[in-house]
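Asker: Once you scroll down, you'll see the structures, which are given as structure tokens.
Laboratory data are not the source of any read-out in this text; all were calculated from the coordinates shown. On a predicted model such as this, the values are computed, not experimentally measured, just so you know. Cβ atoms are built from the backbone, for glycine too; each structure is taken alone.
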Structure I
Amino acid sequence: MSFIDLIKKRRSIRKFSDTKIDRVLIEKCLEAARLSPSACNAQPWKFIVVDNPELKEKVAHESYGLFDSFNKFTHQAPVMVVVVTEKANLTSQMGTLIKKIQYPFIDIGIAAEHFCLQAAELGLGTCMIGWFNEKPLKEILSIPKSKKVVLMIALGYPVVEKEVDKKRKSLDEMSSFDSY
């Protein structure tokens, strides 16, 4: 599969089969994330893979609240991955202070997409989730209070009813050469 075909294949999946995922495949996705670049090679992330069914249900439950039920599909996913930001190295921290850019969040976005692209190549589906209840997640997964959960990824075999083209802005709308 060409890289552009892989990008076209990777999409947010919200309907999963209940087929268990072999840990070897999950480890391949983790390896792709591990190899991703980061500012000053800080690698400011920890990926917590939740594949124990009872624990996964608790984690999925924290992806929505009383009034926001749009993430209830997470209960279908056999695996949830919780991404925690780790302390960046001194050089990256200095860059964040000087440039006022949160490099660790950029780095985590890159690592998470590497994870998701590898999953797509393996025939797995993913959905990145940025809306969740952080405090209960930290308690459920014994994440230290000083850490920040920044992202969750639902992972499983997709149930695709009908492939549709991605709706994206045209190249002219989203890019330019030599000036704004």
Structure II
Amino acid sequence: MNYRLPTLDDYEILKDYVIEHYSNQEKSISASLGLTNMKYKDWVEKVNRNSEKADDEWGKYYLYLVFDENRLVGLLNIRFDLPDKLKELYGNIGYGVRPSERRKGYATKMLKYALQVCKEKQMKEAILGCYEYNYGSNKTIIKNGGVLYKTISAEKKISDEWTIVLKDNFYKIKL
């Protein structure tokens, strides 16, 4: 799998990705940090800028397009410099897989990759959140060492909060 920041040339690839989510009756694009709420050029500039310089809202982060060969299979957001007030709300890692590519192990591989990046950034643990009914994501987190530490109810939805301790030998697994 290949991970990279978005470019202006990715417009059509991401447009197709968004259309697939909407065609699947999904109202939001996981891990996109506002892709559908702003001009594409502005979004690309913000994502690339924030990979090098923190902003007041989200800190410093990577938002990767994730490819299997030439197909965009998902988005991966690694928020390694997240302000404390947002850690509990959103967590350090967010990921989303396009509907036609789910249940193929992509989310598990994406999360393993994200945890390795967090470890390289000297983080001791990563916090993740997902809705209680998102059984696929819950299983992905558990496979990667996640421990449920809190369940909260907000905006008429129940969210599970997970933590993953980043151990020295945890990532000797070959992807």
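Asker: Taking distance in nm of label points 7 Å out along Cα→Cβ at positions 25 and 97 as the criterion, which structure among I, II has the greatest value? Walk me through the numbers on the way to the answer.
Answerer: Numbers: I: 4.5; II: 2.1.
Top value of distance in nm of label points 7 Å out along Cα→Cβ at positions 25 and 97, among I, II, belongs to structure I.
Asker: Comparing I, II, where is FRET efficiency 1/(1 + (r/R0)^6) of positions 9 and 161 (r between Cβ atoms, R0 = 41 Å, to 0.05) highest?
Answerer: When FRET efficiency 1/(1 + (r/R0)^6) of positions 9 and 161 (r between Cβ atoms, R0 = 41 Å, to 0.05) is calculated for I, II, structure I comes out on top.
Asker: When relative contact order in percent (Cα under 8 Å, 6 or more apart) is computed for each of I, II, which one produces 33? Spell out each step's value before the answer.
Answerer: Values: I: 33; II: 17.
Going label by label, the one that fits is I.
Asker: Looking at distance in nm of label points 7 Å out along Cα→Cβ at positions 57 and 89, point out which structure of I, II has the largest value. Display every interim value, and only then the final one.
Answerer: Working: I: 4.4; II: 1.1.
Checked I, II; max of distance in nm of label points 7 Å out along Cα→Cβ at positions 57 and 89 sits with I.
Asker: Related question: For percent of Cα pairs over 23 Å apart, find whichever of I, II sits highest and give me its label.
Answerer: Values: I: 47; II: 38.
The maximum falls on structure I.
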